Structure I
Amino acid sequence: MVKILVCNSSKRIDILLEELRRQTDIQLEKYEGCKYSPATAITDDKGVARIVFYGELKLDAFLESVKIFQKGNYQVSDRILDFLDMIDREVNIKVFTAQSCGWCFPAVIKAVSFAYLSEKIKVEVLDCYSFPELATSYNIITVPKTVINDRVEFIGSKDDNEFFGYIIKAVRE
């Protein structure tokens, strides 16, 4: 079962999440001590927070991410599935976004799909306007920008093979 953890959310997000809870079988739980605030996390069936949205919630990507974890509707080609065992250590994927960005949705969904498929991958989706100092520290000039394990980065939305190649590069460095 999917659980959504919420830390210091706005009233608007609380209302949206409560409505989502009423219409689906997700669970909602408040928590304190998030790394950045506000934060909305999606857990896997073991209760581990695998996806965390920090800052202003990008609703389309968030709702699609819930759907991926709830129904297994990931967006990665079957060919990639044969190579997932190459991920032999923890991977942290940060996707920097903005509300008005049209390319951010596919970038987030690709990262979330990989996280769904591998327990070793965790994703942080960060709204640049909510955390300008953090965006500056990662040299965010345009979005989406993806940073993997704080070592490998790319701009834009990539196809499965290219995105997976960046993950493997980060794991091997």
Structure II
Amino acid sequence: MFRIKIEQDLELELMNTFRTKEVYDVAIKNKENLQKWLLWIDRATIESMDEFYEKMLNHYSKKRAIGCFIIYKGKFVGAAEIGIKKGYGLNYGEIGYWLDFDYAKKGIMTKSVSKIIELGFEHLDITKAVIRCADKNRDSSNMAKRLGFKKDATIRADLKVKGVLYNMEVWSLLREEWQNRD
């Protein structure tokens, strides 16, 4: 299992089943906030999370995805992953992430997703990275902007959470844009 140091108190750790209970507890603690945008949180169980981490390890071994836990000051605080999607003759990396709200607004997620993007371009041979988020999820849209993503589209009525329909924004960052960033 690998760990990548981002800075002094911030690391990424390959998703694994050793932390499932800890991850589950943090997810449930944040359920009210997470369920605004993430469909999986309402049906999350320790068993379903174990299955997901085993699947992510399998995808990692086949160079299909990289899923990491975000470790801040030695403690699990969130997760970020990039997985290959196929479309029209190319591979792109779709990014997913979530964070314990006690650690929001500290730059943790932006730094972690930045490293996930780097890993995706270096190890998964993707042509672009993609973030899809609800148009009302300003934190995700703002992070995409900070990372240099360009807004490709707004797809109307593309997400339904708790009976509410949301438009989805699609943000992308090309490999060349990533390589030529400041």
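FRET efficiency 1/(1 + (r/R0)^6) of positions 61 and 157 (r between Cβ atoms, R0 = 41 Å, to 0.05) was computed and gave 0.65; which structure, I, II, did it come from? The correct label is II. Thinking only about distance in nm of label points 7 Å out along Cα→Cβ at positions 13 and 101, which of I, II has the largest value? Ranking I, II on distance in nm of label points 7 Å out along Cα→Cβ at positions 13 and 101, first place is II. Once relative contact order in percent (Cα under 8 Å, 6 or more apart) is computed for every structure in I, II, the highest value turns out to be that of I. Ranked by Cα Rg over 2.2 N^0.38 Å, for residues 37-76 alone, structures I, II are led by II, which has the greatest value. Tell me which of I, II gives 33, 22, 17 when you compute Cα extents along the principal axes in Å, for residues 93-148 alone. It traces back to II.
Readers should treat all values here as calculations from the given coordinates under stated rules, not as data from a laboratory. Not measured: the values here are computed from a predicted model. Cβ atoms are built from the backbone, for glycine too; each structure is taken alone.
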